[in-house]
1. Determine which structure produced the value 12.7 for Kirkwood radius over Cα pairs in Å, for residues 77-156 alone, calculated from the coordinates; the candidates are I, II.
2. Once distance in nm of label points 7 Å out along Cα→Cβ at positions 29 and 53 is calculated for every structure in I, II, which label goes with the largest value?
3. Of the structures labelled I, II, one was used to calculate helix-only ellipticity at 222 nm (-39500 (n - 2.57) for each DSSP H run of 4 or more, over all residues; to 500), giving -4000. Name it.
Structure I
Amino acid sequence: MNAPRQITWNGWHVPFIAPWSRETPRVGTIVRAPRGAGIAYADELDAADRRNGTLWVRCPVLRGVGKPNLAGVHPLRQRQAMSHMLCQVCAKSTYDEAFNRWGGRHLFLVRADKGQAIREGETTATPPTCEPCAAESIRACPELRKGYTAALVERPQPWGVAGTLYDPRTLRPMPAPDTRDGLTFVNYEDPQLPWTLAARDVVTLLGCTTVDLDHLAAHDTTV
């Protein structure tokens with residue numbers, strides 16, 4: 001896909017995956033799937049409601065309309081960025097010149113306490129970032145200014161989704177108290193997957209090498 005136009009707000013680029021105020025998720029009526037093995041929308045007709053059999057949250061696509069929520073994540077655009085390895089900020093492919101310079105690796109930049117590196121096999125719902133956007137993000141993003149870590153990753157592999165689990169008996173959403181955004185990570189092999197309303201794609205990071213962004217800016221090919 002071609003990268004969409006860049007949108008700025010208060011002098012900074014608005015991340016591609018950030019939702020806007022007119023993109024409030026639509027709350028559909030959750031019912032038991034026809035065969036009883038999972039959840040469905042009562043008015044589910046559009047194939048866009050599902051991906052690989054998993055039900056996804058509905059959200060309008062009105063990028064640039066209203067005000068950006070820089071701390072939020074738009075479900076569809078996050079999924080596009082993760083599926084195609086697009087930069088979460090500018091939406092350009094991370095299969096770029098830097099990818100080749102880094103020996104066929106993607107740059108992942110995530111919020112972390114100081115000194116906490118990305119672990120081998122770690123799961124994340126944060127899409128990759130290109131080199132220029134990573135440099136801007138650590139200056140512009142309030143969350144990253146609190147602490148971040150970066151790694152070059154050889155193999156970001158599909159792992160599952162992050163979403164809201166529904167109780168198979170009551171069809172009520174189940175709390176996820178240990179997560180910052182209230183979402184539960186569910187593996188594709190997990191029997192709870194049919195009872196999950198997905199909101200993020202999740203990958204597992206394999207072949208991780210922790211990096212210093214200053215070294216990357218200096219075009220260090222020995223990382």
Structure II
Amino acid sequence: MIARRGMIDEITAALGANGLILRGGFVFPDDEDAPHGTSGAPARSVLLVGQAGAAPWPHFLRWRENQPRTIADPLDNWSRQVIGAVANEFQARAVSPSDKPYLPFQQWAMRAEGLKPSPLGILVHPQYGLWHAYRGALLFEDELPIQAGEAAPHLCDSCVEKPCLKSCPVDAYSEQGFAYQSCLAHVREAGGSPCRSGGCLDRNSCPYGTEYRYPPEVQAFHMASFARATN
């Protein structure tokens with residue numbers, strides 16, 4: 001497909017109908033081992049798709065009303081359907097962060113928007129703070145008129161107190177990394193009720209982007225998914 005004038009605006013509008021947004025993109029260099037596009041040829045361009053705040057939540061809930069309650073990973077399924085429909089309309093290949101073998105979504109996101117990780121591992125955005133996510137990507141076999149993002153201000157560099165490393169009752173996050181098993185055990189036990197109902201205390205302590213903070217019911221949904229993890 002040859003990119004036509006205004007196509008990116010059309011993609012933006014199509015995603016926006018479900019509360020999703022474009023999160024930047026870039027053109028793969030000729031010497032990069034890019035994933036394949038719709039025909040099996042290497043992709044030339046990628047557009048990241050995600051959210052800021054909880055804008056997709058009402059759209060997801062309406063979709064979920066008509067789905068079996070036993071459906072696994074409902075948010076992933078919804079994201080795949082929505083992004084997949086946009087991909088079909090614009091002759092792109094849709095990929096997801098949960099696809100196996102895993103694609104380097106975090107590296108793509110850093111290239112697309114010039115972001116860096118916070119101490120929690122989540123990329124910190126100069127406007128959204130920690131309250132954003134990447135739900136998928138669109139791969140095109142043509143070169144789109146996009147450029148990788150320039151380095152964004154890294155809010156963590158000027159944050160002296162680092163409350164995100166001081167609020168967890170089991171010190172799950174530290175300079176040594178994420179203590180996954182300690183966090184999971186705490187969330188599952190009785191003492192983890194505040195985390196289950198209101199979300200990660202470390203993440204909620206970040207002072208940036210608070211106007212985009214996910215509502216408690218959204219955070220509880222994600223924490224319930226985490227508590228069901230088997231590895």
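1. Matching structure: I.
2. Working: I: 2.7; II: 3.8.
Sorting by distance in nm of label points 7 Å out along Cα→Cβ at positions 29 and 53 in descending order puts II first.
3. Working: I: -4000; II: -9000.
Of the options listed, only I reproduces it.
Quick note: the coordinates plus some simple rules give every number you see, no bench work behind them. The structure displayed is predicted, hence computed values, not measured ones. Cβ atoms are built from the backbone, for glycine too; each structure is taken alone.
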